[in-house]
Structure 1
Amino acid sequence: MPLITAPVVTPPDTGGGGSTPVPLPEIGFATATYTDPTGKVWPLNDEAAGWFTLADGVSGLGATPYELTTDAHPRGGARLRYASAQPRAIVWPLYVYGETHVEFIGRWRALATAFTRTLREGPDGTRTPGWLEIARPDGTRRRIAVYYREGFEGRGSKGSGIVSDAAAISLWCEDPYWVDPVEVAVHRETGSLSSFFTPYPTISSSQVLGATEVTNPGDVIVWPKWTVTGPASLITFTHEGTGESFSVDPTAVGHGNLLAGQQVTISTDPPTVRYQDGSNWVGALDWPSAVLWGLAPGKNPVTFLLNGSGPGSAVDLRFNPRYETA
């Protein structure tokens, strides 16, 4: 009676376990991990765990896909009117194996659950994505939020599914851009106020933190989060390059001026304004003229204006750079 055996695939030498770099199409030599919605990290090239990436089948790590809207030109051809970034599809093949069928199937089921968990609704009716992260030898990392779409069916061929099998996992990314997990932080604070008369005439503004420059090192626009620390009576942020601006007036929501140490946080995507106790201050924005602007790639000239500022008044700006490729 003939024996049915699985195809032989030689696992990578990981030197005793743990995720190791693997040559990936479009991005070169890198280490890949997947973090499921529970926060558990799964190295995607781990001999000790019983699986590794089939690098030749990896795709979808390159430039963001776009849909172009064009207008026909009367003299022939067309003119580009608008370019819209589209959701990204990533294919990630994994080869899973074990010493016995029980060991193999346990690993297979665990991985399948880790990926399909992204489709389960939480108590609030929302779904939590997983994160695919690519780390380079120089220590830089980029990650992208992913949802499982299909692919954990196995080969379905003779000999597969006994002690080994391969899954060509298809992942869907609603935001097609890769994100640097290391946050960029910008801090601006009011300088020490001084007397105009002693020891000699000086000028120290109590209103303006000042015109400054904020650099976005990524490839695409980012939508930052601002935290303002009082004292302040009126907060105005202006992008001098575009002329867009928005103001936050604490008195518009019945609070009164921000006192020393009190904080309000403005998120630009989605647009929210929250006081430090979590209360909604979106009504403090100067609607309808308010534009919660983003930061374009490169240098952005901006002005932070805090009326009624004093010692301790500060602005903290935070964002994660976004990139076209992994």
Structure 2
Amino acid sequence: MTTLPIPKLLSVLAGETAERPPIWFMRQAGRYLPEYRAVRATEPSFIDFCLNPEKAAEVTLQPMRRFPYDAAIVFADILLIPQALGQKVWFEAGEGPKLGALPSIESMAALTQQAGEALGAVGETLSRVRAALEPDRALIGFAGAPWTVATYMIEGGSSDRSGARTFAYEHPEVLDQLIAVLVEATVDYLAMQARSGAQALKLFESWAEGLSEPLFQRLVIEPHIAIAQGLRARGVTVPLIGFPRGAGTLVEAYARAVPVQGVALDTQASAALGQTIQKTKTIQGALDPLLLRAGGDGLLRRVDQLLEQWGGGPYIFNLGHGILPDTPIAHVEAVLARVTGK
């Protein structure tokens, strides 16, 4: 019987140190690729685009055909869960996401165990991608983390999150109820993704910056623990990656407390911080996407520096945030060549 190869990403998430780090990039499927823009132009609604399994699978696979990435991440959006909970979500050209009035906690709570079913199109996308992807390349599913998703739900779109943080102080019980709803819906959604072929799952806490230590504990650490425990209680065994972007030194507390297998680091992470976390967890990151866009010798020097400071332990090479839309493809190719030798 032929034994399928274990994807490098999964070996490293299990704590192994590879001869070279596996590599993938956040937003590796996106506007910097002409083939993505061609498919995107066929669908006027971004939400409908995300929920079209044929098109979403195609753009998930596009960077895998072009580049030697070690993992694909399903093309979707962190704001699909609010839609599944009954909140209107749409995207305005040049402005980003917009959300309608926040539904009642009671109405959303009644839908948490149906989130995976409501977003089953994402599961079909994952199944299509897994069937097309080589067995030695991993497939990642994801969700926006509760606090980050809540900021959009409360403020009705993109902002500096000051309104959501004020809400956390003025209406703590309501926010706790909203976070609890989002935890349950996220567990259901991610469990569906694992059943559909995702081999690792990532929680994007994109707006963890600016939180006091008590708020960080309450709004980031505790909900992430609850999601990890909820997934394990459902029999989901795939590794989890947490990304508390902007958490600064609080990421150490996050790594100690949250039972994830990988911790993604943002661009401000120091060499010492990563090495400390590496003693117990796999780390991922933290190349600056602005440097990737800028290119040149400085980019390659930073790549070499990251490989040197973290390559001796379990490390996944990635960015500290997503690829910017105007990033030259040649710069992506240069980093991949430096890391993979291909």
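No value in this document is a laboratory result; all are computed from the given coordinates. This is a predicted model, so every value here is computed, not measured. Cβ atoms are built from the backbone, for glycine too; each structure is taken alone.
Of the structures labelled 1, 2, one was used to calculate relative contact order in percent (Cα under 8 Å, 6 or more apart), giving 21. Name it.
Values: 1: 18; 2: 21.
This value belongs to structure 2.
Computing helix-only ellipticity at 222 nm (-39500 (n - 2.57) for each DSSP H run of 4 or more, over all residues; to 500) gives -14000 for which of 1, 2?
Working: 1: -1500; 2: -14000.
Source structure: 2.
Rank structures 1, 2 by distance in nm of label points 7 Å out along Cα→Cβ at positions 85 and 109 and report only the one at the top, that is, the highest. Don't jump to the answer; show the numbers that get you there.
Values: 1: 3.9; 2: 1.3.
Largest calculated value belongs to 1.
From which structure (1, 2) was mean projected area of the Cα convex hull in nm² calculated, if the value obtained is 26.7?
Source structure for this number: 1.
Compute FRET efficiency 1/(1 + (r/R0)^6) of positions 101 and 277 (r between Cβ atoms, R0 = 41 Å, to 0.05) for each of 1, 2 and report the one that scores greatest. Each step should come with its number before you reach the end.
Details: 1: 0.15; 2: 0.55.
Comparing 1, 2 by FRET efficiency 1/(1 + (r/R0)^6) of positions 101 and 277 (r between Cβ atoms, R0 = 41 Å, to 0.05), the maximum is at 2.
One of 1, 2 was used to compute distance in nm of label points 7 Å out along Cα→Cβ at positions 173 and 269, and the result was 3.9. Which label is that?
Numbers: 1: 1.4; 2: 3.9.
Corresponding structure: 2.
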